[in-house]
Structure P
Amino acid sequence: MPGHDQDRFAGAVAIVTGAASGIGKALSTALVARGASVLLADIDREGAASVAASLGVGLRARAVEVDVTDRARVREVVEATASDHGRLDYLFNNAGIGAGGPVEELPGSLWERAIDVDLNSVIYGVAAAYPLMVRAGTGHIVNTASLAGLVPSPFLTPYAAAKSAVVGLSTSLRVEAAARGVRVSVVCPGPVETPLLNRPDPDEGPRTRVDGRKLLTNALGEPYPPGDLAADVLAGVAENRAIIVAPATARAAWEAFRADPEGVLAALEARAVTGRERRAARGAGG
């Protein structure tokens, strides 16, 4: 990574949610490697503690148990971190789950869980950290959304709804925050090689009625390594980019949708109709 990237994060104080695995683990590892002090927050405290211990840098990597759907707990951790260090430079609102399947089959509880974890947790993090950063006149909030928040994502509709809201929250707050010295970025990755692809919500059991790995791989190719995504994210954060989309296949999908939204929607609709007909034929065949 460029020296500018190293300088940006050296000595910084950061919180990463969902840090026990996947993107959060990779972000935490990359931040510590660049000289930041990182609080690894996750509902899986043992997992977060294991990651922190593996980094081998003493007090620069600490773990804490946080249920990101608990507004009071999120605020407590954010305020304690800022108090302990005298500031909070970065908040990575990264924790999330997957949720999908044919909409007509989805229970209300799945919708509620997706909104609670994928959207409300981001709101709670922003509500806790943003006033502190405004008072300090500096800071950077980085919210993990998804390519599903930028382009149509059939059979992932609850997930896409929550992630689309995260994109809207982030870009709107970015404009408002600029005058206060606070930066806001949103990360919109394509499929990343994380446990989310196999079992989207470990605490609640399987939450989808579709094979998420197969669905996303067929559409966008093999999942991106989380370490590579973390490098892309930190480079984008160092450059203060508003919307960070990676890898290249995800950027291409976003660009295609922006260039011809009606054409992309029509193509997806045709594929959905064909897929439904095939499933019906297999069912009729016994």
Structure Q
Amino acid sequence: MKVLVTGASGFIGRHVVRELIERGLKPICLVRQFNSMSNLGFANHELELIEADLETFEPHIYFADHPIPDKCIHLAWNGLPNYKAMFHIEENLPIQYKFLKSLIQSGVIDFSITGTCLEYGMQEGCLNTSNFANPLISYAIAKDSLRRFLSALQTHLKFDLKWLRLFYTYGDGQSESSILSQLDKALGRGDQKFDMSGGEQVRDYLPVTELVKQIVDFSLTSGSGVFQCCSGQPIKIKDLVTNYLKVHQKNIALNLGHYPYNDYEPMEFWGEKVNQKIV
């Protein structure tokens, strides 16, 4: 089985690639630079590489001389963590749609595409896919619009679409702006305190190694639908930080309330992890 992975050198992408390799597959990785994967410790024999970006890759030309992938796990998305920037709608969205449509027209017929829990907007509590998408910020609007565009395209072209709404994750390679990366930096500097928000917001966090198992499980099945990749376990941010410190046997005073809460997220929301049936 041939699986194309976009965004393969990113935080989640590198773990998806490793998971596919561990399952005995040789992923095809679309990357901007060939050495991006070897720099992450991957050997050339473990994967196939395509050097291009979403705008320059021409699948009808490439797949004229190479086998068409059986599946595509699409993770690539530029410009994060600038969630409010309008370029997600004005630039990323049309590029993404054009790229994916070109893959479909070239013969790729099974897609797993990552969305975001921010598509639910300001809805609180335990959320599942029966909750209506109501995105409020540019990034989430663009993601949900891409899902709708592709769903409409399914009435004209035949392909499977698994839309995977990701909740929060952490682990090796995560963004330097994430709270646990910032915590590690503070510990490395020997800071006496760690500035953070009040920490009372409730979220759904999953280690990236577990998240990618869910992504790959969904991707290796057939069918279409909207699904959630989450832990199903709500946790306060301050408890996430405290638990992280305990696991790593570190100590630092938490300066709670130093930063305001994000205005684009509800105080309490998490995913419902259920047996999600693909149709």
Structure R
Amino acid sequence: MHHIIAFIREPGSTWLKDAKPGIPFVPEKFKADENKDTSELPSDFLVGYAPGQPPEQFKPGQAKLIRAGSDIIFQVHYTTNGKAITDRSRIGLVFAKEPPRKRVLTLSATNGKFKIPAGDPNYRVDAEFELGSTVTLYGLHPHMHGRGKDFEYRIVYPSGETETLLRVPHYNWHWQLWYSLEKPILLPKGAKIECTAHFDNSLNNPYNPDPTKEVRWGDQTWEEMMIVWFQVTVDPKVSTAGLVKMLPGSAKASITTPPQPATQ
């Protein structure tokens, strides 16, 4: 089992509307020559797991929202080993004993339009988005595959002041954990988060399956991703609509369900 992500599909959502419970569903694979950005993530992120990752725990008074009648959709990525095995994965939830004071949201922005040239040792991909509401930032989680080289998060405040939040100078796709802020940061409406990633598609990268090929966004580990995960809290009464505003030509953000297959 490579990873599992549990998404919340709220009542009325059309995402995976034709999928039947208990029967594995494989999303449509877009043709490589189609000029589409399939990087947008499908719905509200509940929790994610990869081997070695600890359980997710929130502080007292914090909780995630699962509306009545919602479905929990498991996205499972297997890596075959040539043997018949049994998947014993399961999910456990601890429910809040009182109304939470803060709602926790795990959000993401992506850039899925990149085309990493064959042999390029330092290809740059950027994502930039603007907060449409005030939030408190708690954690950051960059995601790439084997060609991932480095990753940086920066915040640009409405005043123009810039602050570097996180630098991962030697990204290791075998060691993907959350970076939890020692002191959560209050980010005002209008603040922008800029992210820059570099990819090594050269022969010098031991994790590169084929340095002779151009690389695009894709589900498989021999393809690539550039996902900007971040975790925030908001007032439970605040609408999440417009929470993240994407800047033109930059990337995509996801906190709601688009009418298209999931890619992760």
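Suppose helix-only ellipticity at 222 nm (-39500 (n - 2.57) for each DSSP H run of 4 or more, over all residues; to 500) works out to -9000; of P, Q, R, which structure was it derived from? Clearly, the read-out refers to Q.
When mean projected area of the Cα convex hull in nm², for residues 7-110 alone is computed for each of P, Q, R, which one produces 6.9? Value 6.9 for mean projected area of the Cα convex hull in nm², for residues 7-110 alone corresponds to Q out of P, Q, R.
We did not get these values from a lab; they are worked out from the coordinates using the rules stated. The structure presented is a predicted model; accordingly, all values stated were derived computationally and were not measured.
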